[in-house]
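Rule-based calculations on the coordinates, nothing more; no lab input. Here the structure is a predicted model, which means the values were calculated and not measured.
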Structure 1
Amino acid sequence: MAGPAVSLASVGDAVRDARRERGWSQTQLGAEAGVSRPTIARIERGDDVSVATLAKVTAAVGLTVKIEAME
């Protein structure tokens, strides 16, 4: 049985915290990840984004996303 699902809002909080720890603006993180600043804002708000986009952004701040199949 898998552990509790992590909400997109909590992922957004983790991305925001990691970005701020690096002293980066949303624009800087977007440049590092190859996405736009509005995309960073959507992630930090917990809005829906593609898994590929989320993977790019989390990798840019040193986080990883593990996706498990739901049973």
Structure 2
Amino acid sequence: MTEVLPQFIQVKVDRAKKETAEEVTKDYLLNILSTTNLTPDGAMDLLGIPEADRAMYKDLLKKAGDYHD
């Protein structure tokens, strides 16, 4: 049990870091979209978001009500 606990904690910490980074990036995207004429793809280009992650961020923007196909 004591061997598993540090691994469990590390998984939780890693997940929290990932979620925080995604939330911050989403906030940056929303800020860029509200203050420029860039498209979501243009804003993602500006932030250097890889193609592999763009669908996830488009989904986050849709949930926030700030992106439509």
Structure 3
Amino acid sequence: MGNATTDPNGNKPIILYTGVVDENITEVQNYAVPADYSNPYLRKWIEPDNNPLIVVTESMNTTAFRDPTIGP
């Protein structure tokens, strides 16, 4: 599960979601952007190279770090 929002300028859509990075099922927070902004259905998304956005630390539960949400 994830969440959809717009970029910081409010111009382009992005999605935030939970990703898994290793065989231990360590979770991270990633984002994706549309592959083609001109497609009105935005069916294909790509993950930029600067993912993950947030990585868990050793003090966190690395398999329950999920479901990003957008605050007010």
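Assorted remarks:
- Once Rg/Rh (Cα atoms, Kirkwood Rh) is evaluated on every structure in 1, 2, 3, the highest one turns out to be 2.
- Origin of the value -26500, where helix-only ellipticity at 222 nm (-39500 (n - 2.57) for each DSSP H run of 4 or more, over all residues; to 500) was derived from one of 1, 2, 3: 2
- Among 1, 2, 3, structure where relative contact order in percent (Cα under 8 Å, 6 or more apart) as derived comes to 32: 3
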